[in-house]
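What follows draws every value from the coordinates through simple rules; no lab data is involved. If you're wondering where the values come from, they're calculated on a predicted model, not measured in any experiment. Cβ atoms are built from the backbone, for glycine too; each structure is taken alone.
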Structure P
Amino acid sequence: MLSCPVCSESAPLPLSTLTDLPLTTCQFAESRANALHAARGTLELVLCKSCGHIYNRAFEPNRVAYSPGYENALHFSARHRTESEATAERLIRSYALHHKTVVEFGCGTAEFLSLLCAKGSNLGVGYDPSQHNRTTRVGDGSVTICAKKFSSANQKSVDLVCSQHVLEHLDELLSTLGDARACLKHGGIGYFQVPNGLAIFRDLNIWDLIYEHVSYFSPASLHRALSETGFSVLRLETSFGGQYLDADVIAGEPTDAAQPTLVGYSDFCGNFPAAFAKLVGHWKSRIASLIESDRRIVLWGGGAKAVSFLNMLRLRADNGIEYVVDVNPRKAGLFVPGTAQEIVPPKYLCDYRPDVVVVMNPVYAAEIQSMLESMRLRCDMITVSSTVA
C-alpha cells in the first residue's frame, strides 16, 4: 500500500509496526498443529497527513483469501442480534424500504441482509466469495447469495446497498465504493458500518488491530471516502458502545448534513507506540500472575479481539490458557490461529469449571455474566479494558 486508500497521498507519517500477527483472524484451524503454523504478516501502521486516515502500509492483498470456512458471524449473541434488528428496523423506517431491492457486499451468511428482507418484504442479493450460491425465502422477502465479488456490472437499479465490516478490508476501497454508488437508483440509500478508528487509537482498543484490516477509519476519513465516490452523507454516528461507525448516505442528492470535524489524530497518535507497549505489558503481567497462581483461565469471545490478544501476548495453548469460549457453534472444535487454543461452546465450562473468565469485549459482559449464572458457575470475570491501573 504505497499510498493512502482514501486520498492517494503517498507520504504518510510512520506510527507503529506490529509483527508476527496471523493474516486472517477468522479463518480458524482444524488442528493445533495447523493453528501454530498459521501464516503471519506485519502491520506497518501509518497516518495520512492529508486526510487523517490510518492504514497498514505493509498490507499485501494477495496473501489474504476469504474462502469457505471464514467464520465471523456474530448473530449467535442475543446482544448483537438486538443491535442488528434495531439497525434494520431503523433503515426500513427511515427510508421506506418496503418491497425494494437490497444489495449487501461481503454479506457472510447474510443474517443482516435477511433481517432487511424479512422485516421489509424486500428482495435481497448478497455477494461474498466465502459463501455458496443459494436462494432463501425470508418472510415475504427473499435472499439470494452469490459466491463472488460484488461489481456494479452484475447489479443495477438498487434501492439500498450496504456492507458491515467490509470497507476496512479493501485495498481497492474507492473503486468498490464507486461500484456501490453506480448500482444505486437516483436517490438510493447506502449504509456502511466499519470499526471506529478513534476507539482503537485514541481509546486504546488495541485488540482490534488485525492484519486483514487495511484501513482504520476516523469519522472524517470515512466521510471523505464516501464523498469522493459520489455519495452525500446523511448520518454518521457511532454504535455498539462506540466501537463502530455507521454511515447513511444517499446517491444523487445534495445534503446539508455537516461534515464531521477532522479529529486531530496527531494529538494522540504520537503517544500511541508507548501507550500500546504499556498496555500489552500490563496484560502480559496480569495473565502471567493468574497462571502462576494456578488459576484455570478461559477467554470468552473467539473473534478478532481474542486472536489479537493471544498473539500479541504470545499466549500459546501450552502456556496456561487452553480454551476460548464462543457462542457460535460453527467455531466449536476449531483452533485459534497462531496460538492454538481450542474453541469450545459455553456448556463446556460446566465440566471444565474455570476459576477465571476473561471477557474480550465489554459490550457482552452482562450477557456473559447471565450465562455463567445460568450454568451455576462461580468464577471471577475479568473484562479486558484499555486502561492500566
Structure Q
Amino acid sequence: MFFRLVYESFNFAWQALKSNMLRTILSLLGVTVGIFAIIAVFTIVDAMEKNIKESMSFLGDKVIYVQKWPWVFNGNFAWWKYYNRPVVKYNEYKMLEKVIVNKKAVAIFDQRGNVTLKNKNNSMKGCFVQGVSSGYEMVSDVPLETGRFFIPSEQEAGKNVVIIGAEVSNSLFPNNPDPLGKSFKLKGVPFVVIGILKKQGANLLGINFDNVAYIPYKTFEKLFSNKFSSPNLAFKGLDNDEGLLTLEAELTGVMRSLRGLKPTQENNFSFNRPEMAANAIGSIFGVLNFAAAIIGSFSILVGAFGIANIMFVSVKERTNIIGIQKSLGAKNYFILFQFLFEAVFLSLLGGAIGLFIVYLITLIPQDSLAMSLTIKNISIGLGISTVVGVLSGIIPAGVAAKLDPVIAIRSK
C-alpha cells in the first residue's frame, strides 16, 4: 500500500511538474542557488581546513612542546610574566632526555630565517635554517628523498653536515641532480650535504620546506646563538598514553624540579600541543560555516516561498481532480501525501542540481586547494532540501486534503 501510494504520488507530481516546465524551473532556482551557496562554501571551507591541518603535519602527532610562550594565551595571565620566563636550555634537554621515561623520542630545535646559502657562483637568499638534535625526525615530519638524518655523534660533536630542501638543492647545485657529499657555505662555513628532502611546495600557512636547511643543534648554537635565542623542546609520547596525560605529568614534575620552583609558584614554562592549534583553526572555520549557512538560508527562504507558491497554484488548478479522487474514495492522507510528495520532490530536484554544480566545481584542477564533495555535505544538502520541501508543501497539501469533494468537483 505504501509503495503504491509513493508510486502514484510520484506520477502525479511528475505530470504536474512536466506540464508546467517553465514554472517548475523558476521555482527550482531558489532552492538550487541556496543549496549551491551553502554546500559550495562548506566544501571550500572543508578543503581549506583540511589543507591547513595537513600543512601542520610538521608539528607531529602525539607530541608535547615545552616552550617559553604558549600558543594560546590566557587573558587573565599578564603578558610580562610570559616575557620574564626563562628560555629552554640545552642542559635541560639533556637531563630530560635522560630522566623522562614515558616518551618515544625527544628533540631540541631552534630556527633562523632569511639566511643566505652560497656555493661558488650560485647562491640562495631567504632560506630557513633550523638547528635540530637527533631524534627530531621521530618527533616531526622530515620526508627524506635521499640520504639520511643526523646521527647522535654528529649532533654532540657539532659537525658541519646539512639536510637541504629540494629548492635549495636545485639552486645551489643546478647541474647536479644528486649533491650528496657535496658542500656549500652557510655564514661562510662549509657544510656537507648528507640528505635531501622530498619536494613539498608552499602550504596555506606560507611555510615552504623546499627552501629549508637542517643542521645539528650544537652547530646551530655556534653560528646563531644569541641573547634572543629561544629553543624549543618536543616530546613524542607513547602510543598507549591516552591524551599524553602521563607524559605531561612527568614533564611537569621534572621541569619544576630542574628550575627549582616551590609548590606555591606557578609554572614558568608552557606545554603546547598540535591539537591546540588544530582546535583553534577548527573554531575559526566553524564560524565561517555558520556565516555561510546564514547567508545561504536567505536564498533557501526565497526558494521555499517559491515552492509554496507553486504548490498553492497546483492545488487551485487540480481542485476538480481532487474532488473526483475523493468521490471515488481517496482518503485525506492520500491527497495530503500526494501534494507533500510533489513539494519534497521539487525541492530535492533543486537541491540535487545545486549539489551537481558544486561537484562540477570540484573537478576543476586545483594544486593548492584540492576540493571534494563529501558524503557529509551531500547529506546536508539533501537534508535541507527535504526539510524545505516539507515546510513549503505542508500547508498547501493540508488545504487540498480538507477540500469538500462536492464543492471541489463543481469548481471547474
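Descriptive notes on the structure:
- Highest-scoring entry among P, Q, by relative contact order in percent (Cα under 8 Å, 6 or more apart), is Q.
- Which of P, Q yields 0.95 [FRET efficiency 1/(1 + (r/R0)^6) of positions 106 and 306 (r between Cβ atoms, R0 = 35 Å, to 0.05), calculated]: P
- Distance in nm of label points 7 Å out along Cα→Cβ at positions 250 and 346 derived as 4.2 - corresponding label from P, Q: P
- With helix-only ellipticity at 222 nm (-39500 (n - 2.57) for each DSSP H run of 4 or more, over all residues; to 500) derived as -18000, matching label from P, Q: Q
- Largest in distance in nm of label points 7 Å out along Cα→Cβ at positions 138 and 170 among the labelled structures P, Q is structure Q.
- Among P, Q, structure where distance in nm of label points 7 Å out along Cα→Cβ at positions 42 and 370 as derived comes to 2.2: Q
- Highest-scoring label, criterion being distance in nm of label points 7 Å out along Cα→Cβ at positions 82 and 330, among P, Q: Q
- Top of P, Q by volume of the Cα convex hull per residue in Å³, largest first: Q
- Structure (P, Q) behind the derived value 18.2 of mean count of other Cβ atoms within 10 Å over residues 298-305: Q
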